[in-house]
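A short reminder: the numbers here are calculations on the coordinates, not readings from a lab. Keep in mind the model is a prediction, meaning the values are calculated, not measured. Cβ atoms are built from the backbone, for glycine too; each structure is taken alone.
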Structure 1
Amino acid sequence: MAGFRGRALRIDLTRGTHTVEELDTRLFKDFIGGRGLGVKVLSDEIDATVDPLSAENKLVFATGTLTGTGALCSCEFFVVTKSPLTGAIACSGCDGNFGTELKFAGYDLMIVEGKAPYPVFITLNNGKVEILNASHLWGATTHQTEAQIRAEWEDPWQARECSILSIGPAGERLLRISSIVNDKFRMAARSGVGAVMGSKNLKAIAAKGTGDITLAAQETFTTAVTEALSRFKTTSMVSQALRNLGTPFLVSILNSRGILPYRNFQSGIFENAHQVSGELIADTIQKKSRACYGCPIGCRKVLELNEPDMPLPIEGADYDALGMLGIACGIGQIAAIERAHLLCLELGLDPVSTGSVIALAMDLFERKILKEKEIGYPFTFGNAEAMVESVKRIGEGQGFGENMGEGGFELARSLGHPELFIGVKRQEMPPYDPRGIQGLGLHFATSSTGATHANGFTLISEIFGIRKKVDPLSPEGKALLVKEYQDVTAVSDSSGLCPLLLWGIWIDEILPMLEGGAGLNFTLASLLKAGERVWNAERSFNLRAGLSGKDDTLPLTFLNEPMKDGPAKGRVCELKGMLAEYYELRGWDKEGNPTPEKMKELGLK
C-alpha cells in the first residue's frame, strides 16, 4: 500500500480479543481516510439510536491517508463515535503523535468495541497487541497514568517514544464534557469522547510503531510538499502570527472586531484583553515553541510561570481555552487560566465546554438564579479563584461541580432556564460571537457535531480575508462560503492534516500530496465531492439518531439580542435566510434532509 495501510485493528473488550482486518481500498477513494473513513465505519457498524454510553457504541480511532507521510502538518487523527453530549456523531480531532504511531504500527484504523469487565489499558507495539489490567491506574490523572505506563514498558527507548492516549477522573465518571488526552498536552477534546472511553472501562492506549510508509510517487510528493511549504512562508498569518504567538494571537484581533465571548457572550469586547493576549504571553512567560509531526509552524508554546504549584514548563492554552476559561468568565489573570487549563488536561476535561459551563454558572449566579449556598462560594464573573476551584470540582465530582459536569445544557435545563445555554445541539459554543461574523454563525448552526469551528472555520476569510475578502457582518454569500469551508475541511481532516494548514494552503495543494503520497488520483471536483460525501454521511447518521433540521439553530442570545458594543453593535445573526440558501446549495429539502437524488449522487444509503 502507498500512504494508507489498508488494515484495521479491531479490539473487542468484552471478549478480550483482537483481530486484524483488511480494508476495501475503494473506501479511500470515496472517503479518503481519517474522519471520513471513521464516519463510514461507525455508520455501518452501529445503530444510530444506540445509547452512547452502552457497550453497543464503538470508538473508531482513524488516521488520515497522509498521516505520518511527511506531508505538511500530517499529524492528525480522529476519534469517531456517537456523542453522549449531543446524541449526534462525534468527530473529535487530535494532533500530537498518536496517529503517526498507529500508522507506523501498520494500521489506518483501530476499532474498539464492547466493554471490559474491569479497567484495562491497551498496548500496541507494532504487531503485538495486549489488553492489560488497569485497576491500579483507575482514579489517576492523565499525567500520572502516562508516567506509570512508561515506567512499566519493558524497553526504555520505546517507553520514551511511545504515544499514549488516556482519560482522567472525568472520563471515568462518564462526564459528558470529558476528553481524551494525548501525551500530556494534546486532546481529542470535544463531544464527550472521554466518557465513551470510560464507559468501556478503557483507561489508556499506548502505541509504538517502527514501520515505514511507502509513497506512491516520491518525486510528485516531494514537489507538492515543497511548493506547499513555500506558499506557507508567504502567508503572514502562518509565518508570523501563528509561528510567533500561536493561536492566542487571535485575542487582540477578535477584541478589535468585537466578537470575544466576554462574560458568557454578554459583550464582544474585553477591556483587559491585553492581559491574556498572545503578545503579552510571548513577552513574559513564553519560552519556546513545540511542533507536531510534519509541522513547520510550531503553534504550541511552552510556558514557564512563577507559580508554586506549577513549577515545570507546560504547553500553554490555545485561544479556545483562553477564550472560554478566561474571557467568557470575565477573567484576565493568565496564571489562573493556565492553571485551569492544566487541570483540564490532568482531569481529562474539554476546556471549551468546561469554561462555558462555568461562565453559564457565573451568569446564573449574577441573575440570582443560583445561590451561594448551592455552589459553596461567591461565583461572580472575574472570580479567578472560584473558576479554578470549579474546574477541579467538576473533574472530581465534588459538590456543585457534579451538576456542572453534565454540561451547560443540562445545567440550564435543570434550573428552568434552557434559553440561557450558549451552544448548538447541546454542545457548548467556542469563543467566537456569531453576531459579528455571520458565516461562522451559519456554520455553528449546521455543524454535524454541534457547536465547533474546527470543521468549517470561515473566520479565515471573514476576518482575515484569506482567499476571499468578505464582509463578516453581511449574510450575503455566506451559505456558499460555509458549504465550501465545510467540504474542504472534511477533505483535510480525512487526509490527516492539521486544520491550521488551511490558513496557508487550499484544497488544490492537498490534491498532489494525496496523489504522490497515497496514489489517490482525484480531480479537484472529485476531491470536493469526497468532502461533500463525508459531510452528508455525518448528516445521515444524525438524522437516523433522531436529530433534524430543527436542531440547526443558534442560542436566542445571538438571534434576538443585538450586540451591545463594538463594530457589530446592533447586529444579530441573520440565520434564517442563510440557512434556507444553505439547504438549497447542499441539495437538501426545506427541512434539512438530503434528497434521495443527492444521496444517490454521492453513493450513500
Structure 2
Amino acid sequence: MTVSPSRSARLLRSPLSLLILLSTFAWAPLLAPGYFMLAHDAHHSLTFLVEFDQAIHSGFLWPRWSPDYAMGYGYPLFTFYSPLAFYAAEIPHLLGASVLNSVKLIWILAFIGAGLTMYRFARRLWGPWPGFIAGLLYVYAPYHLADIYVRAAFAEFVAFVIFPLVLHAFWDLIDPARDEKPWGKRIAVAAITLSLVPLTHSVTGMIFVPMTAVLALLWLLLRWRSRRRFPLAQTGAALAAGVLGMAIAAIFLLPLVAEGGFIRQEDWLPTTYNYLVQFLYPFQLIQLDWGYGHALVGPDDGMSFQLGLWLLILGVGGFFALLRGRIRYRGVLLTFLLAAAASILGVLPISQPLWDAVPLAALIQFPWRLLAFSNLFLALAGAAFIASQLPLIQRRTEPKTAQSVSPALFALALAIILVSYPFTRPQHTEVTPRMVSGAAIPDYELIYPLNVASTSFSPSGPPTTSPKLPAYLAGEPLPLAGLIAGQGEVTSLEHGGGYERVQVRAESPSVLQFYTYWYPGWRAEVNGEPVEVRAEGSDALITLDLPPGEHEVAIRFANTPLRTAAALISLFALIVALLLWIASPQRFRRLHSPIMDRSSS
C-alpha cells in the first residue's frame, strides 16, 4: 500500500501520528505466531488471566481467589496482586479472543499508550515536537523493552502508560496557567489516574505514589517561591486528589494491608528476590550488552540494566538546558532531573541505608525497578533539551513546511529507534493449549518449587503435592473434595475461581474436606443452607461436618466485613470523582480571593 504525497505531508506535520507510526517497530514482533515463554514471567502473564477469567465466569466482579495455584489448593492471588491489567485483557477475551491474543493485544496497546501519555505531558510543557521525541525515548527505553521481551512483566509494563498521566494531572492542579479552569474535573482526573497506579501494579505503586507526592510538594514550593504567596487552593486540590485517589483504590489497598499476615510473605521473597543482593554496579547503567537471563547475585546478570544511549545523552542535555535558562518551566525541569538522579542512585549500593530504613522495601524485591522512573524522567528532560534547541534545529526550515518535522529531528528519531531496535526481538516459542490452562500452574510449580506459595494458616508450608495433582498431570477432571471420616461417595460437580460444588452420599455422619486452602471469607452451604467451616489438617483445608444422606455441598469465597467496607469506600470515592468530573459547576472554579495566587509562571 502506497501513501499519497498529501498524506505523507500530513503525517510529517503530525508529531502524534508520526510517533504512533514509529512505535510500530517496538511492538510488531507481537504479531508473530507464538509467544516468548522463556521470558521470566511469561507463564504468569498468561495463567494469571486464565485464573482471572475463571473467577469472572464464577460470578466475581472483583476476583480475589486463584483456584489452581498451590498445587490446586488455591491462593488469594488477586488479593495481593493488582488486577487492573488483567481486567483490560479480560475484555477482548470475553469478546472471543484467546487468552494468548488478549494478552498480546494489551501488550500492543500498552506500547502505544505509553508513547501517547508521555507525548501528551511533554507536549503540555514544551510543545509537540519535544513531546514526540519524549514519546519515542520512553517507548524505546531499554528497560521498557526488557520489561516485555526479557521479563514479560505484564502488569508493570501496563503501568508505564499511567505514570505520565498522573504527573500531567497533578501538574494541571498546580500550574498557574490552569488557575481559571474548573477545579472539579482536574481533581477528579488526578484522583482517578493516581488510583490506577496501585490498582495496576502495587509494587511500583509503592514507589511512584510517594514520588508523586514529593514532586507535587516541590511544584507547590516553586510556585510559592516565584509568586511570594502560599498556593492555598492548589495545595488543597492536590491533597484532595491524593486522598480521593487512595480511597478509590481502597478496594485493593485495604485488604492488601490488612491481610498481609494471612500469607507466608517469605514465599514471595526467595534469596534472589532480596533487594540486598539486587543492587546494580555503576558500569551496568552504561553497559550495552543485552541478554535474556535473570538478575543474579553479583555483576554478571543475564539481562541488561542500561539506561539507554539516547535517554542518557538527551537527559544530560536537559541539564544543560536548565543551566542555560532558555526554556520555560525551568523549575519543573529541575524536579525531573532530581527525580531522575534519585532513581538512578536508588539502584546503586550507596542507597542501601535508605532501603534498610523503609519497612516495606523488601516487598519491592528489586531496586532496579527504579529504572522505570529513570526512563520516565530522563525522557521528560530530553524533551526539555529538544525544546531548548528547537529554534536552532528548525532555523533553516522553509515557511511552508514550518510545522513539519525537521530533517534533524527525524534523523534523531530514527537514531533512537535504531539503537534500541536489536532489543525488540523476543525469543519466540510455541504455545500449546496446556500452557493457557489451569494445568499449566502445577506444571510450573513442579519445575520451580520455590515459587509455590501458601497461607500462614498452613503449618506444613508450601505443598509439594495434593490430591488434585495426579488429575492435573493426567488432564482428567479434578477431585474437589473427599471424606476424611465416615462412609460415602463424593462426586465433583463444578470447579471455579472461588467456587466449588460437589455431590455427597453420606452413609453415616461424615467429615467432608475440600482440597482447597481455608482462608478468611470462605463460606459453605449444604443443600442451600449455610453451615460452619473450619481449617483442618497440616495443609489447613476447608472442612465441614455432614449428617447421613444425600447432600449438595458448595463453598464460595465471599467478602469479609473488611473487604465489603473497602469496596464501599472505593464505590463512594469513585462516585464523588465522577460527580466532580461531570458537574464541574461554577462553585468549583477558583474563588477570586486575594490570598490565592493568580499569576502565571
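Brief remarks on what is shown
- For 1.3 (distance in nm of label points 7 Å out along Cα→Cβ at positions 263 and 359, calculated) the corresponding structure among 1, 2: 1
- When relative contact order in percent (Cα under 8 Å, 6 or more apart) is computed for each of 1, 2, the one that comes out at 17 is 1.
- Highest-scoring entry among 1, 2, by Cα Rg over 2.2 N^0.38 Å, is 2.
- For 16.1 (mean count of other Cβ atoms within 10 Å over residues 503-510, calculated) the corresponding structure among 1, 2: 2
- Once distance in nm of label points 7 Å out along Cα→Cβ at positions 95 and 303 is computed for every structure in 1, 2, the highest value turns out to be that of 2.
- Which entry (1, 2) yields the derived value 2.5 for distance in nm of label points 7 Å out along Cα→Cβ at positions 71 and 103: 2
- Test item: distance in nm of label points 7 Å out along Cα→Cβ at positions 23 and 191 calculated as 2.8, pick one of 1, 2: 2
- For helix-only ellipticity at 222 nm (-39500 (n - 2.57) for each DSSP H run of 4 or more, over all residues; to 500) computed as -16500, the structure of 1, 2 it came from: 2
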